[in-house]
Structure 1
């Protein structure tokens, strides 16, 4: 297992978590309902968490996740 912060993981990812979630939210209304967008955002978070957990052996810290998303704006 690697010792890596979520910030480091996010910076090395093909897409940052902010971009991935923004892409879900920016889908036109006639493509996805709000409920589907929320469900898809949960799936994005789950994929990032599972991948991070495979690499580091730990879950994403919610405070670090929020900080990373604020910085990516």
Structure 2
């Protein structure tokens, strides 16, 4: 299921006792703008290489209940 999550909802997840790579994962698909700042604990998969990485990503995250994809322009990617 695809669902949008607000910044405040995501902040609540990050600040909770939930553990990245166990309870949730944030996949950051930004390209060059990732260098300017990123979410602590996020996994960087640049959009330029996303299609080559997606099968591995699905396999590696299949047991994580919440996977959030983050990019600067979410409605464009």
Checklist outcome for this item: Note: helix-only ellipticity at 222 nm (-39500 (n - 2.57) for each DSSP H run of 4 or more, over all residues; to 500) at -8000, derived from one of structures 1, 2, originates from structure 2
Checklist outcome for this item: Calculated from one of 1, 2, relative contact order in percent (Cα under 8 Å, 6 or more apart) reads 36, and the structure in question is 2
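No lab work stands behind these numbers, since they all come straight from the coordinates. Here the structure is a predicted model, which means the values were calculated and not measured.
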